[in-house]
Structure P
Amino acid sequence: MKSYHFATQLSRGRRYEEQLDAFFAQRLPVEIQPATDAEQRQGIDRWFMARTSAGDGRPRGRDAVEYKADTVAGRTGNAFIETVSVDRGPDSPPKPGWAMTSQARYLVYLVAGQEEAIYLIPFRRLRLCLPRWGREYPTGAAPNEGYTTKGLLVPLHELERIAIAVW
């Protein structure tokens, strides 16, 4: 089984973040602001801030967004919904994954590759689905350097069903 390396994944993730920033800057009436390091530790990658309303100059609000890019889902048809971020084995408690811990309001899930798709999903909707998905779909594991990440292998049609937008 292929092991993932944090530095490689971080570099690849930054490229996908830039791609998503450019995509949304062209299609949504928002200004995009990167999250601080502290906010990123809370599962927030970006702030989408509505551009000011016509005439009054006041901002309309902002929403916290987490970006995820999946380079395997296009081939398998399944999204990897991370439920355990770090599992070092029976001697240490597992660290919950982003599906449970992200403080963002929205998940942007990019299926990267030849058949790209972008899903905009409220985390509230995603979390309501987790119990059923846990009963209906298998768990996958991604070995890393010294730990394993685990998640549900959820068919992409499920993401489409709960998304508020798909591009």
Structure Q
Amino acid sequence: MKRHQTEYIIWQNRAFRFYLASRLLVTRELYGPGSFCGNQAIELLMKATLIYWDKSFKSVDARHNIKKMIRIIKNKVPDGKNLLLPDYFYYENRYQSVSRYPVIGKGILVPENFISDLDAIFTDLIIFVPFQFNSELMNALGGKAYRKYMILRKGNKQLRRLRKYLGVSISNAA
């Protein structure tokens, strides 16, 4: 495996953990921590995508600037121009900051479609990268990580699309 491929999987695994945490927390009506974890999942997976496609990309330089990463993805990633991310995920960095640090007069909005939007953007970002190898996501989809699979599958309309792209058979899933 090449270095950028290894780095991609490391970053994808970390993003996947935050993604699962977000899905679990929001379904349990813990919206602040859930929105923060969703934001982290997107940010980490965007960085993973850019690490894979852009040799000049430095994750530290990007900081938490999702808008900047969207622009880079649209310019550097094949089909990246198709990236759609609802503004509320990065509006005034509220999920990144206000979800953790109270600010008088500022709150966070977690719409009813938060999880379905999160599922769609997570899947879209996964599909931007042709290299997928033995990731935690693949293990969960294949049923090897049953508890993670149960969190991943609940109400997730993107599962079929993920399985097809990753080549994980539903018959292998729990």
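The table below gives the values:
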quantity: Which entry (P, Q) yields the derived value 2.4 for distance in nm of label points 7 Å out along Cα→Cβ at positions 15 and 119; calculated: P
quantity: Label whose coordinates, when distance in nm of label points 7 Å out along Cα→Cβ at positions 47 and 87 is calculated, return 3.6 (choices P, Q); calculated: P
quantity: Of the structures P, Q, the one that 130 was derived from, the read-out being volume of the Cα convex hull per residue in Å³; calculated: P
quantity: Given 19, 31, 30, 17, 3 for P(r) over Cα pairs in 10 Å bins from 0, in percent, for residues 95-150 alone, calculated: source structure among P, Q; calculated: Q
quantity: Label whose coordinates, when FRET efficiency 1/(1 + (r/R0)^6) of positions 39 and 71 (r between Cβ atoms, R0 = 30 Å, to 0.05) is calculated, return 0.95 (choices P, Q); calculated: Q
quantity: Source structure (of P, Q) for helix-only ellipticity at 222 nm (-39500 (n - 2.57) for each DSSP H run of 4 or more, over all residues; to 500), computed value -9500; calculated: P
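None of the figures in this text is laboratory data; all of them are computed from the coordinates on show. All figures in this text were calculated on a predicted structure; none of them were measured in a lab. Cβ atoms are built from the backbone, for glycine too; each structure is taken alone.
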